[in-house]
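Structures incoming, each one as structure tokens.
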Structure P
Amino acid sequence: MSERFLVEAVNDALHVELERDPSVLVMGEDVGRLGGVFRATAGLQERFGADRCVDTPLAEAGILGTAVGLCMAGWRPVCEMQYDAFSYPALDQLINHVGRYRWRTRGKMSFPLVIRMPYGGGVRAPELHDDSPETYYVHTPGVKVAIPSTPADAKGLLAAAIRDPDPVVIFEPKLIYRTARGEVPEGEHVVPLGEARVARDGADVTLVAYGAMVPLAERAADALEGEASCEVLDLRSLKPLDEDALLASVGKTGRAVLIQEAPRMCGYAAEVAAVLAEKAIFDLRGPVLRVTGYDVPYPYWQIEDVYMPSVARVVDAVRRVLAA
């Protein structure tokens, strides 16, 4: 075990997986000589060469389209989208091709492709650098989606994604790239997709979160200490969703507050709320509340703290659901 920041754990996973499997390659804008804008791919090109850590043109649709062909030729490409909102030009490839190939070939062809990208706000970045587009990807049939909140999970989920026979999108919360620090296993480390994690035990209300919202939920639980016992459930995997863990936690506490950075309308929290309404209705002792971003474009950095979920907003939601 060694202590690493979250972005260092991502880099470690890439080193381990490229060494383990010669069919894995990394491709994206500035991933090679520069080592990525966040240095997530630092050292890969020096160690594995320019054929397995490929600097691409500034063309996200081209990156993913090329990866489609590489998959067909037997490679396992790991595509970096430099920032969250930069990925939108590649949605055509994702929706029309990446998500459909197993179905299109009647299961004859697997499609082991990974898309990883930093996402989310709170880092005082300009426009198109702060979005939370996870719902677009979750909504695409044939695509799995995972979001880590700890360095160990960042390494383990990425390794699982690279080894998976189907396309997986990994969102990496840039807000905690260099603030989340923890023990990470050396060598090969895999965290299975589709398994949530209880980050904190509690009895009165479940705070459901993922990515950078997990440490926020933990801070809210600390703020409510002595007033309410909050369980924090880190989903880790958005698709497949670990419904068993979700229902077990809410079945125990009877209340749920769902937290996401993305805008409220049709966000991932709405899907979680629907699952609870369908399968946990007799366990619930209050309404399912959401703490989310607002239905506006992500604002300029001067007011982003007002836009993003905060400890105060989560605490207010917990108090309201307890009083219901």
Structure Q
Amino acid sequence: MKEALFYRKSGKTAKCELCPRLCIIKPGQWGVCRTRKNIKGKLYSMTYGKVLTNTVEPIEKKPFFHFAPGSMCLSISTTGCNLRCLFCQNDSIAMAPEPHGEDVKPLDVIDWAVKSGVPGIAYTYTEPLIALEFYLEVMKLAKKKGLYNVWVSNGYTNPKPIKRIAKYLDAINVDLKGDMKFYQKMCSVKDETPMHRALKEYKKHKVWIEITNLIIPGHNDKPSQIKHLIEWVKKNLGVSTPIHFSRFWPAYKMQRVKPTPVKSLELAYKAAKKMGMKYPYVGNVLGHDGESTYCPRCGRMAIERKGFSLIEYTDKCTCGGNIKIAGKRWSGVKVIGQ
């Protein structure tokens, strides 16, 4: 464990300021995320150095389609999450009652990445924010080694931590889940405002952003809901922001809800295209044409994908149109046809 960042003391009580929940935590108690505990008046990060996942995967799995395409990355995670989503895909670790995992040091993670020969590290599977104290140290070392850092996040983050994170973060995929009613009913938070605020903050600090929208039948699949999300992304993040409309599969407390019809994903994809978004995608549907990237200028396929595999790649179409790819050419990134 390690003393937490971003909290205030009032006597023996600690107020966590890492996320918008602003948990008031008395001695011996935990925050909602089940990773931060008040011990004798001080707040501690109990996930520090406790790593569950140590896996090499394609960056497309996160998903990132416009950052370091074709590269492999080291994926790491801890227990805990600051949301309580009824549809959680990783509930066994996100909802764990107490932190657990392999005890490692920040330098151990860097060694794993270097020995694996990957160009970067993904902090994923559970909310990376709640392991900030450990991840920040890993991220600093990663940058010194020339490795990229990417987060897969729910975006439920306060602005001050983002300022600290953004110094070392290259890209973030935020699961923007729905509107106010959806967040209240499905995620146990008031509304989507904190996520919107966080995304604006990441953009201000020039972190590459991709959006995932998990479409759940009967809950956030109305055309009006999807249009509202697209409009917000277009206005606040820009037309070149990739949006991954992802298929829901029964999980956690929503085992009886059927998988998302592919047609619903296709309607969202077409709506985004019609509204001027350059890079919408259909996710979790293996082999669908919507997994690939098309030139915004002429409509030809520029980057062909199947699942998490990159089949063909170019960032410049034959018509002369450019495909927006973030960051530099990372060593180890596969470029086909050049």
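Please treat every number below as a calculation from the coordinates, not as lab data. Because the structure is predicted, anything quoted here is derived from the model rather than measured. Cβ atoms are built from the backbone, for glycine too; each structure is taken alone.
Figures for the structure shown
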| item | result |
| --- | --- |
| Computed 4.6 for distance in nm of label points 7 Å out along Cα→Cβ at positions 11 and 75 - originating structure among P, Q | Q |
| Distance in nm of label points 7 Å out along Cα→Cβ at positions 235 and 291 derived as 1.6 - corresponding label from P, Q | P |
| Comparison of P, Q - label where Kirkwood radius over Cα pairs in Å, for residues 107-226 alone is highest | P |
| Computed 0.10 for FRET efficiency 1/(1 + (r/R0)^6) of positions 115 and 219 (r between Cβ atoms, R0 = 30 Å, to 0.05) - originating structure among P, Q | Q |
| Entry that produces 7.2 once mean projected area of the Cα convex hull in nm², for residues 51-162 alone is calculated, selected from P, Q | Q |
| helix-only ellipticity at 222 nm (-39500 (n - 2.57) for each DSSP H run of 4 or more, over all residues; to 500) derived as -9500 - corresponding label from P, Q | P |
| Entry that produces 3.0 once distance in nm of label points 7 Å out along Cα→Cβ at positions 123 and 307 is calculated, selected from P, Q | Q |
| Label whose coordinates, when distance in nm of label points 7 Å out along Cα→Cβ at positions 179 and 251 is calculated, return 3.5 (choices P, Q) | P |
